[in-house]
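Each structure below is given as structure tokens.
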Structure I
Amino acid sequence: MKVEVDENIEVLKHHFIGGVYAKEMMIPEDYRAVSHRHSYDHMSVLSEGCVIVWANGKQETYFAPAVIEIKAGVEHEIQAVNGPAHWLCIHKTDCTDPSQVDEVLVEKVQHMRKLPFVVPVAKLREELEASPWLWNTNELRTRMFDGSPHRRVDDIWIRYRDWSEFDESDPESFSGPHESIWYPAYNALPSIEWILQNIIEHLGDFELGGVLITKVPPGQRVDPHSDAGRWHADYYNRKILVLVKSAPGQKFCYLNEEHEGDAGQVFEFDNAPVHWVDNDSDVDRISLIFATRVKQ
């Protein structure tokens, strides 16, 4: 997939008529408009082609001609498939300046943010170096599915659904509703408990789902993908990432965002929008990820 931002999608014309604005665009095949939202309901018209519309992480396919309603506050992206798409995004506004209208109408969404504290991770790195056999004891995410976006990375599963419930005839069901349990790797990496408690002290208590350590080797990447539509990813909708090992040139990316950081820094991120990781450095990028949900 060509991961492109709005500036690379051709705007054919700006139409301003009687307090109504229509942005007329030609979206090339497989290109996406970046994730954004508006503070009001608005209409879009697909006059030619086929698109997938992601709205709050869920997708629906439309064929021209189609009129699509996007509700206020709903984060959405548009991707053309099976050829280019002719698209008009229609808004009510008194702004008539093409150079200003996006600033007036569009609320760009930040999907990842650095939290204002760090946690020591040197002890966890020592434990990982002393326990190399922990890597890839479970390859469900990385190698059990053809074309997995994580096929070039290494995993350590710390907490998730009891593996005895895995059904080889229906592997997708493993991410369905469940109570997560601690895996044996948790006992080999005791500093994880201390890191978790440190995060709780800063953020307050939360409901904890899966816990994972993932390693992107030098020169490798996690391919663009979305985790939306799976129960675990949708239910535990706040993800906390701790950089355990990092270097310049390693980036966590969205369509309009790139994030780098130092070991020990903590990030909150959303894995429903399309995202990917590039390691353009000569060292491993190791992350500890907690899937959480704010307690109701």
Structure II
Amino acid sequence: MDKRCIKLTKGRIIGVIAIKGGVGKTTAVSNLGAVLAKDFGKKVLLVDANYSAPNLGLHLGMVKPEKTLHDVMLDKVPPSQAIHPHELGFHVLPAALAGRKVNAFKLRDKVKGLKELYDVILIDSSPNLNEEMLSTMIASDELLVVSSPDHPTLSCTMHAVKVAKRKRTPIGGIILNRSRNKKFELNTKEIEDATGVPVLAVVPEDVRVLEALSEMKPAAIKHPKRDVSVEYKKLAAALVGEKYVDKRLKSRIKRFVFVQEPSKYDVNRLLVSKDGKAPLKQ
């Protein structure tokens, strides 16, 4: 990795992208937003920029919001009137489930003025490489790419990385989702070598995520002690330059009994949280 960096500071807009659908992009957005607000006390806004097939609201129990991002993009209301407070402490700018076609490239102008009101704005992008995803890339200060540890998804991830670099939007790192810790899966080094982007989190496969989703709640809030939840908390801490200590009994026992080398993604997170910078390979 070279010395070029991106800076994660107050009022940053982070776009979360994935070209392949079904890898858990929206789940990552909802869980990161929830722990940033609840565990770290940050002012957080989640934006659903998947205009044609939005589902962030469904993840969070917002089925039929009165005002949406579509209304904002069509100049019917200012962004402040379409932002909804969530009971977990963050705000949501949802999209309409049956919204009209909008000019996706207006997103940047609509959200840039909100940076002064929030510590972190997370944009949930479309999973398709079209103007919807490009609008997220253009509107964001940096990107997180969600992938899974298999070759088809890696191929899509590599393409997303190339497009983001062409748009000159810095890529903070990869969230490797739904890991089963099996030998047949791609490992962190293989993914980093192929993409040139650091892996910041390896989120394990967990049926509790689907259980929480059925109740329209983030798993990190419903099951805060699960490994999947702790991984989101570690990533959230790194993004805002804070430290997270896993206080679960099994983790304390591991630290006491075993002397283990930190994982590659632990090191990557440390580089992020140390001074608010993430290593970046271009």
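One of I, II was used to compute distance in nm of label points 7 Å out along Cα→Cβ at positions 32 and 136, and the answer was 1.0. Which one was it? Label of the source structure: II.
Among I, II, considering only volume of the Cα convex hull per residue in Å³, which has the greatest calculated value?
Once volume of the Cα convex hull per residue in Å³ is worked out for each structure, I has the highest.
For which of the structures I, II does the calculation of relative contact order in percent (Cα under 8 Å, 6 or more apart) return 17? It must be structure I, since only it matches.
In this comparison of I, II, the computed figure -11000 for helix-only ellipticity at 222 nm (-39500 (n - 2.57) for each DSSP H run of 4 or more, over all residues; to 500) is attributed to II.
Here mean count of other Cβ atoms within 10 Å over residues 80-87 was derived from just one of the structures I, II, and that gives 18.6; the source is I.
Here the criterion is distance in nm of label points 7 Å out along Cα→Cβ at positions 112 and 128, and among I, II the highest value is seen for II.
Any read-out appearing in this document is the output of simple, stated calculations on the displayed coordinates, not a laboratory observation. Please read all numbers here as calculations on a predicted model, not as lab measurements. Cβ atoms are built from the backbone, for glycine too; each structure is taken alone.
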